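The numbers here are math on the coordinates, done by the rules we state, and not lab data. None of the values given here were measured: they were computed from a predicted structure. Cβ atoms are built from the backbone, for glycine too; each structure is taken alone.
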Structure I
Amino acid sequence: MTGSELDQYQHDGFLMLENFVTSQACDALRARAEQLVRDFDPSGVISIFSTHEQTRTSDDYFLDSGDKVSFFFEEHAFNPDGTLKQNKDQSINKIGHALHDLDPVFYSFSRTRQIEQLVLELGLTAPLLLQSMYIFKQPRIGGEVTCHQDATFLYTEPLRVVGLWFALEDATVENGCLWAIAGGHKFGLRSRFVRAEAGGTRFETIADVNWPEHNLQPLEVGKGTVIVLHPLLPHLSRENRSDKSRHAYTLHVIDASTRYPKENWLQRSAKLPLKGF
């Protein structure tokens, strides 16, 4: 990054870097994700992703996904009788959360020298790739992601987390692009999403802060852009009611020098420790 880009990131809490990845790399990731969905057999378990009732929908499948390749359906993908309204490949919300370690195509995409250099310039001295998500934002049923901070879900002490959001298609207001509150990362951490002692999950309130959501601005970006997200930045994405999908890939990186609390919802087994680049 240039010095002005780093200054902009520190001022706004986000930065958009156009043409960071090639169109061919985006297409290769999309093709691989679509193949994974085709091969996925949903008969064993149905898990729905929703940010509206997140503690209620935090099933064991979700809590065990930190070191697996797991599939989550859109909230509005089902009929009242439990059958899918449309084909499986048009009903998946996302795939997570260890694609970057367990799938060779995602492994290669996530571990380029360019990405490593970016996170180093952002201040991570010993970067570890923590989690990845492939997000489909399906046409007509793509669900809303409510306003949140990444640090609520991925917390370290001290807080040293970088979020990378790769646009694999053009992301616009029409098909559910990101929205962010510029400078909102300066408000501090609002809450943490942690594992509850009796099982499941709960939200732990840190500060009763009302974000000025009237200051949200759309982050419309072209295919191949990466949006760098500060872990405390309040951001969201609205429902996709258009006929266009909005595929994106997200990667979160932490620093090995930090403590990763055992109460964080996302955990890994000893069989798949965190790796760097």
Structure II
Amino acid sequence: MILGVHISGVPRLYEAFDAAAALGCNTMQFFSRSPQRWRQDKFLAAQDIAEFRKRGDSSGIRPVFIHIPYLINLASPNPRLYKASIEAYVEDILEAHALGADYIVTHMGSHKDTTEIGGIHRLTRALNKIIDRTNNTPVGILLENTSGSGSWLGYKFSHQRKVIAGLRDKNRVGLCVDTAHAYLAGFDLATQAGFDRLRGEIDKNVGLSQVRLIHLNDVRGKLGSHQDRHEHIGRGGIGRAGIRRIINHPALRELPFILETPRDSVDADAINLKAVRDLRD
């Protein structure tokens, strides 16, 4: 099973490999910089990049995912924020390439109370520019589904379909499916019928073969409530049976799974990883 967690709190980025290995992970996700601030320096120091690549080569931890910072909004109607988001995204992909990371994971942005179709058009234009400007890198871009709070795009897989259809080069773009977000958007993953509906929507709109990553999270909140709150594995609305169904399905079981579950104790990650491994057939 390809299983890892979102790593945070390490003093040096390359120490993420040590933290992941200590938990028995063979994949991982992290922020390459602060998720709540714009970039302070142009790129990571060359020696830190070299050490990251060195540890990555010897760790066996693959694939490596970098989550895009929250400030970036490629669907924004604000021209200044929109332009800054594109520039930051290009820099993040180039840095991911320097680090040897495999994928960038991104939320699809907020249309900020304009229209969904307007936000989708802006996002598509932004991704076309970003892909053109980073066409010398193999770093993939994964569009993550959302819970649908506020004016965020991505809670319906028709959004991903429309974006991908408008891309001139689709080869580097795929999906990240977050189980908590799907439940909060109205897919009842606690039931077989809800799980089948989710798979059907993905397959109809984009294709299950385009899923490259599962964010495996249980959920705190009501079905379809659109409030983005994650819970420990097996303790939320999806439950143990729902998680078991997801991680053992033939179309999904060989994919990487990354946990973004609460860290309310020092051993929370270890407990959640064990809970997943115990449910693996």
Out of I, II, which structure matches 3.8 when distance in nm of label points 7 Å out along Cα→Cβ at positions 5 and 141 is calculated?
I
With Rg and Dmax of the Cα atoms in Å coming out at 17.6, 56, pick the structure among I, II it was computed from.
I
Identify which of structures I, II gives the largest calculated value of relative contact order in percent (Cα under 8 Å, 6 or more apart).
I
Using mean count of other Cβ atoms within 10 Å over residues 229-236, single out the structure from I, II with the greatest value.
I
Mean count of other Cβ atoms within 10 Å over residues 157-164 derived as 17.5 - corresponding label from I, II
I
Structure from which -12500 was derived, helix-only ellipticity at 222 nm (-39500 (n - 2.57) for each DSSP H run of 4 or more, over all residues; to 500), options I, II
II
Parent structure of the calculated result 23.5, given that mean count of other Cβ atoms within 10 Å over residues 93-100 is the read-out and I, II the choices:
I
Comparing FRET efficiency 1/(1 + (r/R0)^6) of positions 85 and 237 (r between Cβ atoms, R0 = 30 Å, to 0.05) across I, II, which is largest?
I
